[in-house]
Each structure stands twice: as C-alpha cells, then as structure tokens.
Structure I
Amino acid sequence: MLLRTIENFLRAHAMPATRFGRLAARDPRFVLDLRMGRTPRRDTELRTRAWMQGYADGASTQAREMA
C-alpha cells in the first residue's frame, strides 16, 4: 500500500508530509489527500515509489561520505 510506504518514509527521513508532496508529486496536499482516501493513478504511484528510492539511495550515499 502506497500510503503505508510513504508514512514509513516520512518517519525514517523526518520529512513533513507537505514537503514530501512538493518534492515527489509537485503537490503539497498529496499525502493529505491519500490519507483522506485519494487513490493515485498507477503511473503516479510508480513515479512516487521511484522518487522515494532515489531519495533514500542519495541519503545513504551522503551519510557514508560524511562518515
């Protein structure tokens, strides 16, 4: 389920829902709308999952470089 994945991502990266929406979907209300029952299109879900993976990969690379 996309919303559960997003919620876990938000906690793991201490990111506000509105910032996530702006960065991942260009829509600050994206997460709120999902929480209220919005069902994203398949391509939107795939794009969002790819964005989360890219962000997580970049964050882990950055953390390794700092260590």
Structure II
Amino acid sequence: MKLSARNRIKGTVEAITRGAVTSHVVIDIGGAKITSSITNEAVDDLALARGDAVYAVIKASDVMVGKD
C-alpha cells in the first residue's frame, strides 16, 4: 500500500458499528484505540470484520494541542 500520508498506524479492528450511512470502526493499536467514521460502502469494499489487521491512516496538515 503506497500512500502520501505520513502517519500510518497498524492495528486490529475491534468493533464496527453500522449506522444508516456511515460506520464507526474501532481500531486497537496496542492498548490505545482509534475510532474512524467511514462510509458503509467503504466497510463493504474493504470487507472489514472484527479481528482484521488494518492501518489507521492519518493525514492532517495541523495537529492542535489544548490544555486546561
């Protein structure tokens, strides 16, 4: 898989919750969790299922940090 994104984190699909149009995919990345919202069509096209090895690909030009 070749991508222009610099942040690619390997993990395992822990859960998929389907909605009317989008699904929430929870990825376990070694104790921490990342949740992605993708279309149901993307879930089907990738044939995603619980336990699958996947990558969370993060492409953003800015990362903001906040503190109270």
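Just so it is clear, none of the values below were taken in a lab; they were calculated from the coordinates. Keep in mind the model is a prediction, meaning the values are calculated, not measured. Cβ atoms are built from the backbone, for glycine too; each structure is taken alone.
A few remarks follow.
- Comparison of I, II by distance in nm of label points 7 Å out along Cα→Cβ at positions 4 and 44 - largest value held by: II
- Taking distance in nm of label points 7 Å out along Cα→Cβ at positions 28 and 52 as the criterion, the highest value among I, II goes to I.
- With helix-only ellipticity at 222 nm (-39500 (n - 2.57) for each DSSP H run of 4 or more, over all residues; to 500) derived as -24500, matching label from I, II: I
- Read-out relative contact order in percent (Cα under 8 Å, 6 or more apart), computed value 37, structure in I, II: II
- Value 36, 33, 25, calculated as Cα extents along the principal axes in Å, assigned to which of I, II: II
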